[in-house]
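For reference, the structures are reproduced in the following blocks.
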Structure 1
C-alpha cells in the first residue's frame, strides 16, 4: 500500500508541474485541445496508457 500511495504522490507532483510553472501556457494548450475530436483524444489517452504500462514493465523486469 505504501508503494501505491508513493506512486500516486509522484504522479500528482508530475501532473502539477505544468500548472505551477506556466499556468497561461497550460490554459493555451487546453484551448488548443477543444477542437479535437473525442476519438483523437481517446487515441492519445490510449497511447499514453500503453506507454506508461511499457515503462512500468521495463522498470520491473
Structure 2
C-alpha cells in the first residue's frame, strides 16, 4: 500500500486538523469528521459504480 502523499497535500491536511490546545497536536474531533467525510464520499462512489455495474448486467 502506498501511503506517500506530497508535502503540500500533507501540510494542507495538517493545517485543517492541528490544534495547539491538544496534547497530541491535532483536534481529534476535526480528524474524525474528515475521516467520516472521506468514507461517505467513498461509499457514494462505490454505490454509483455498483449501480453502473448492475445496469450493465441486465
Structure 3
C-alpha cells in the first residue's frame, strides 16, 4: 500500500469495530452480558459474532 492510498476514515472505523468486539467479548467472559446480548449490540447473529471474534462462548 502506498501512503497516498491510506484511508484514515476506513482505518479508524475498522479499529473502532475491533475495540467494540474486544469489549463485548470481555463482558461475555466476565458474565456481564450473554453472547446473545453481545451479538445484538454488535448487530450480528450469534454465529456471525463467534466467527468474527474467533471465539466460541457459552450461550446462557
With helix-only ellipticity at 222 nm (-39500 (n - 2.57) for each DSSP H run of 4 or more, over all residues; to 500) derived from the coordinates and found to be -19500, which of 1, 2, 3 does the value describe? 3
If you rank structures 1, 2, 3 by mean projected area of the Cα convex hull in nm², the highest one is 2
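Every number here is computed from the coordinates shown, using simple stated rules; none is lab data. Note that this is a predicted model, so its numbers are computed, not measured.
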